[in-house]
Structure P
């Protein structure tokens with residue numbers, strides 16, 4: 001049975017059938033908490049309070065490393081015009097200052113016009129994974145301590161022309177995390193492919209796929225990541241998003257024509273077309289993003305965030 005960890009500004013809680021039980025720990029970071037398993041275990045006997053009485057913040061604390069996989073769902077790759085079999089396993093970084101709570105507003109900077117969403121499963125590391133660590137199915141759970149709902153908010157008109165992801169995905173509130181950090185063991189991780197990612201905007205479902213659609217799953221991802229990147233307790237790896245984002249690739253004939261244009265003109269025409277797409281996030285939109293198995297055996301909870309435009 002999974003263990004769900006909640007966090008407020010005052011401290012840490014363990015979700016129980018009766019509510020949320022305070023964890024007696026001095027841990028101030030996610031990494032420190034994951035190393036204090038006795039305190040997490042003993043919280044099961046504490047008197048709970050109603051979860052609704054808590055003002056939840058992100059269960060992943062900053063600073064930490066935030067690494068993300070690029071195109072990693074077959075449906076998303078096909079929607080972008082790629083053959084899933086030819087998509088490489090690649091990563092990018094996000095600033096941990098972009099982490100926000102599961103019910104916080106998503107703030108669109110004043111200079112951004114095309115704000116997009118990407119529901120993703122976040123893997124939380126429970127122990128150090130130095131460069132060169134050997135990862136396989138047998139020891140995966142030794143390193144991946146838990147799972148969280150994340151949303152890789154993206155400023156497409158910043159990300160695409162610069163041909164790098166860091167700035168366009170790192171503004172404050174661009175990585176909502178939570179509501180809970182669900183600790184999993186080796187047997188529970190075997191149900192990873194049964195997890196369903198579902199995101200809606202104003203009640204309209206935009207993304208709805210299970211991990212069966214994922215191209216590179218955690219073992220393959222960590223085997224590649226450990227060739228060059230150390231991860232420590234409390235660090236976060238985003239594992240990609242399925243089809244349904246606002247961004248859509250242009251038709252192939254248009255791509256051929258655009259390749260012949262000067263870059264400035266190409267991007268101006270592309271963004272003019274994207275600006276007519278009503279799926280980009282608007283001021284006041286409600287995003288709901290949840291991840292769970294269809295049978296409810298693993299439930300990471302649901303985020304609810306309002307979009308606000310900076311003035």
Structure Q
């Protein structure tokens with residue numbers, strides 16, 4: 001008898017691209033559970049992060065049940081080797097970059113990690129903890145699919161190579177000019193050049209992923225379509241995922257345990273596209289952005 005793999009969907013999206021909105025909408029489906037960004041990025045993240053249920057995650061009933069195995073053995077807090085987006089193999093800067101960056105994904109790197117007992121144990125312990133968290137989340141919510149909203153390409157690489165879940169990917173993208181406007185507004189000391197590089201760079205990350213794992217289905221979703229044609233876009237996503245359509249109705253945040261940006265705390269269900277970039281960016285800046293990102297704007301149907 002063939003035992004089916006647990007189902008997972010990974011949401012890959014740049015910052016300021018509507019990932020929290022899409023996570024909220026999809027997590028409202030009875031077959032899908034998600035915690036958005038779910039876990040810490042690094043050691044600088046605060047210990048007491050507030051969940052959408054109104055409690056800190058170390059007091060949240062959901063996290064207490066789903067992630068109890070990710071706490072330190074002495075009960076003093078979260079295990080920063082497990083309660084993170086991706087494992088940390090080394091404190092050496094060069095090795096850490098090679099082993100942890102999305103850029104170097106290859107069978108060679110995986111063989112390197114496997115060949116060294118310490119690194120192999122780190123990877124295997126991390127993956128076992130993540131898979132257990134997914135299983136607990138599905139069981140608690142009664143869902144059949146875990147939606148990983150961390151947006152981490154490196155994390156998606158680990159799961160794709162691990163192969164123990166039936167995995168699909170949503171690539172959520174926003175018009176690069178709108179992204180840059182939000183990036184410049186919200187990122188201290190950000191420059192236009194750096195913002196363009198960030199937008200193009202994340203697309204390159206996802207492209208590298210799809211090239212490395214051609215067997216993993218990927219669906220491109222535009223933020224603008226999600227806002228302007230929500231029902232049609234959700235129908236497309238649900239068909240891709242393999243669940244029946246269900247409208248995003250009132251009470252969508254009831255029982256949600258989502259980590260992410262500030263909109264997760266006060267989402268009313270009203271979907272309003274952020275088009276402020278068209279007024280905030282002067283014509284010259286818009287023209288410059290269009291010129292620097294033209295090829296990808298054309299690729300994704302923005303011009």
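Every number in this text was worked out from the coordinates using simple rules, so none of it is lab data. This structure is a prediction, so every number in the text was calculated from the model and none was measured. Cβ atoms are built from the backbone, for glycine too; each structure is taken alone.
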*Among the shown structures P, Q, from which was the value 0.25 of FRET efficiency 1/(1 + (r/R0)^6) of positions 13 and 285 (r between Cβ atoms, R0 = 25 Å, to 0.05) calculated?*
P
*Given structures P, Q, which gives the highest value for relative contact order in percent (Cα under 8 Å, 6 or more apart)?*
Q
*Could you figure out which one of P, Q the value 56, 47, 43 for Cα extents along the principal axes in Å was computed from?*
Q
_Winner on distance in nm of label points 7 Å out along Cα→Cβ at positions 53 and 85 once structures P, Q are ranked, highest first_ = P
*asked:* If mean projected area of the Cα convex hull in nm², for residues 77-212 alone is calculated from each of P, Q, which structure is the one that comes out at 10.5?
replied: Q
_For mean count of other Cβ atoms within 10 Å over residues 101-108, which structure out of P, Q has the highest calculated value?_
P
_Origin of the derived value -13500 (helix-only ellipticity at 222 nm (-39500 (n - 2.57) for each DSSP H run of 4 or more, over all residues; to 500); candidates P, Q)_ = Q
